[in-house]
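Each reported figure results from applying straightforward, stated rules to the coordinates on display, with no laboratory input. Since this is a predicted model, take the numbers as computed values, not measurements. Cβ atoms are built from the backbone, for glycine too; each structure is taken alone.
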Structure 1
Amino acid sequence: MTTREAVAAVFCCVGTFFFVVGTTGLLRMPDLFSRLHPVTKCDTLGACSVLVGMAVYTGFSWELPKLAVMMLFLLLSSATCGHAMGRAALKQGLMPWKRGESRR
């Protein structure tokens, strides 16, 4: 295994870790607003780490600009989509969960 492959594997493992943590947060959090935070973090950090790992693995090739555009799109869209979903939920009348309330 070369150094480049090892670095790529580390980035992919870090991305996988963030995906697992984000999925756990999605399953464990009590309401939509609390769930949006781990989901957008796992999307941004997990997917971008995997894409960086893929970019390191491929090196300077024709795939590198495509991976860079995908990372840029993820960085711009993930937080924006999370904010839009939270705002839409508030406008629909969904209130954030408070400690002591039951989780339906």
Structure 2
Amino acid sequence: MEQVPSKVIAWESLPVTEMPGETGMAKVRTAQSGELYLRRITFSPGYRSDHWCAKGHLALVLEGSLSIEFQDGRSFEVAAGSSFQIGDGDGLHRAWTRDGAEIFIVD
């Protein structure tokens, strides 16, 4: 974390980017801190990602629950108050939620 500067991020002041999924919508606020991208994402009920991701993530589910499915058939569900991590080489994955969720993610 040597390249990460000290600062405060006022998330509500950041612009929202709407990203449609295969179904539903993700509303994303993004901040960059050094080489890290920090995102606060709100997923609508019924959201399913429209792509498979190969990138690693560290994430905390703030509200709701989120399911992570891997292209090879593995999956897990993460409820509010729990975190998850996926390594860069851990396989193609995507997110979906039945009832909606909000997450904080670092990648």
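Points to keep in mind about this one:
- Distance in nm of label points 7 Å out along Cα→Cβ at positions 30 and 70 derived as 3.8 - corresponding label from 1, 2: 1
- Test item: helix-only ellipticity at 222 nm (-39500 (n - 2.57) for each DSSP H run of 4 or more, over all residues; to 500) calculated as 0, pick one of 1, 2: 2
- When mean count of other Cβ atoms within 10 Å over residues 14-21 is calculated for each of the structures 1, 2, the largest result comes from 1.
- Value 1.05, calculated as Cα Rg over 2.2 N^0.38 Å, assigned to which of 1, 2: 2
- At a computed 0.96 (Rg/Rh (Cα atoms, Kirkwood Rh), for residues 22-77 alone), which of 1, 2: 2
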